[in-house]
Structure 1
Amino acid sequence: MVILTKAVLVMMISLILSIATGIFLVPLLKRLKAGQRLSKYLEEKHKEKQGTPTMGGLIFIIPTIIVMIIMYLFGKVEYSTTILIVILTFIFYSLIGFIDDYLIIKRNNNKGLSEAAKFIMQVIVAIIFFYLFMKSGNEPLLWIHTLGIKLDIGFLYGIVILAVLVSSSNAVNITDGLDGLAGSLSLIAFLTLGIISYNTGWLEGYEEVSLFCFSLVGSLIGFLVFNLNPAKVFMGDTGSLALGAVMGAIAILTRHEILLIVIGIVFVIETLTCIIQRVYYKFTKKRLFLMTPIHHSFEKRGYSEREIVKIFSLIGILASMIAIIFGVVL
């Protein structure tokens, strides 16, 4: 019952702080003209969104970090290398996204950080992650719980860390194309990861990781107050990269990298459709889907944004239920 009480507490405080942050931040971003620049392919369908403030990820990033600091200062959570890795990944990727958003706004186009610059920054984060991961006594294992598989791959595990962080952060970033879509799916994913994390009693700092997830859930609920259709603010790369990366980080630390595919199945599908579309077009000069990511194909077929978010969120909930069964029960 103690963890349940703590979970409710951090969600409540995070929710209140995120709403307060949004009330202050949204008008500030409007005054600073930190508006979203839309792709030319979306201008006709989403023209009313042109100029909507971005960088809204700060609405859930700042409260989550503040709540974890408050809980630590009041002795409700303990320091561990595990929670340090989680928070550093969250902060570093939010900074990468923030720089990208800032450059897009400053240049008044959709050209932010170059792919090379982004990748170099992500490599640096992966190196820090791997160093702290190994220093805290973790083994570089590819561990598939359900199949009972453990493979020690040594320093190559650093590449696995980089691959998971890059792929998960980009997947959430790709999905962030409709009001409330990435936020709703992330809320579901972190609620699931919070439950699964608390079941990893063998992991140092497992309770803190679980509480971080629940704190982020509360913050995301507050963010959705401003982001559900019609959105008053977008999370931007500041938020999407941070969410995806920390999702991957928690999956790595709890040894559920494979299960993350199930938890984030919608993110995976969104990303795969983009890859398939590019490959198919390269060889045939034709499009397999009306538009990618796949949520835009649904739009072109006449579905409203709210309908798409509901459908995709339902898929996310069902997938998360399956993930909890495998991650906790089995």
Structure 2
Amino acid sequence: MMEQPVARSLDQAPTVDRLPAAAEYFPLANGRYEVKPGLFRWGTDFGNGNADQQVFQLDHSVAHYRQMKQQARAEALPKYYQTHQYGDDVAQAIAHFIIHRLVTDHPHHFHLTPHGDGCTLHNQLTQETLHFTADYQLQRVDSPDPVTLPPYQDSLDALALQVQEDLAVVSREVDRHWISAIHLCFPNHWAAATKIGQPFAIAHAPVPGMTAMNQRSDAIVHMLITRPPTVRFAWGVSTDTRLNHHPEPPDGIAIADWQGRAFDPAHPRLYLRIERQVCWGLPAVNAFLFTIRTSFRDVQALKRDPVLRSQLGNAVRSMSPAALAYKGLATQQTEILHWLEHS
């Protein structure tokens, strides 16, 4: 029987209200909408202190993110979690990396207990304990929740529920690469099922402005696997702060209500939807982990800063017709700019 991790006393146990506010990013300071690698050296200081050094960021909204992931899984797990030729060696390396990175990033919230036949990872925030074999396969789960539906499918599924990021894995062989795993509970109008098993270029083909990058996809994948880790940002505008914008709404919800891309000048609501994306290569198994941390910034608040207001306006103005259509804003650019710059 596996030994249980040592529990801290209740007055020492970390709680959600002791977690920091979310890290804030503004990845359009140059005033242009661009599609490019935009890779920053891992560890670059963006003004968020320790959070910029963490692969997996935890903040006071962690309970909400976990609840949204639980809702997505309960709706239809295959809609949000897919694997394809996800080799055992890659799965083991990914699980090992996530576990040890959680302990490194958040030693007060995650406690790892190694054993001769495996290890246990205890989450102090949820009081959930994950038991793994020596090769990091999920063995069992101890949780205060009476039922987790559906039960965790495997190690990656269980670990994805411990973090606020979505996760993807790209694997490579000698003459090809493909997306081998996607755990995507917070999709931004794309679906895991349409990307799984695809190479980089095909997976990103619908994105306007990606042609040049797609032509270098093999070289980019090689770089992300073999070179030091990097961080990049993507952004768009949204009229709500719902994390899950899967192209297919849940049963009983009209697609027009689900999409969240209807700017109303009479009742304006607009948010920057920002993705912090970490790329961490695992050359020993010829793969890399890609994390997506979604956050929002209220444009109403950004408007109060003349510099940010100008940069955002210039960036929206610089979007091509194809980019506007891809973002669902083809008919709303003028209205958004008028509200942003004249109200």
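If helix-only ellipticity at 222 nm (-39500 (n - 2.57) for each DSSP H run of 4 or more, over all residues; to 500) computes to -23000, which of 1, 2 did it come from?
Only one of 1, 2 returns -23000 for helix-only ellipticity at 222 nm (-39500 (n - 2.57) for each DSSP H run of 4 or more, over all residues; to 500), namely 1.
In terms of relative contact order in percent (Cα under 8 Å, 6 or more apart), which of structures 1, 2 is highest?
1
Quick check on the output: 20.1 is Kirkwood radius over Cα pairs in Å, derived from one of 1, 2. Which one produced it?
Traced to structure 1.
Suppose you compute FRET efficiency 1/(1 + (r/R0)^6) of positions 259 and 315 (r between Cβ atoms, R0 = 25 Å, to 0.05) for every structure in 1, 2: which one lands on 0.70?
2
Rule-based calculations on the coordinates, nothing more; no lab input. Model, not experiment: these values are computed from the prediction. Cβ atoms are built from the backbone, for glycine too; each structure is taken alone.
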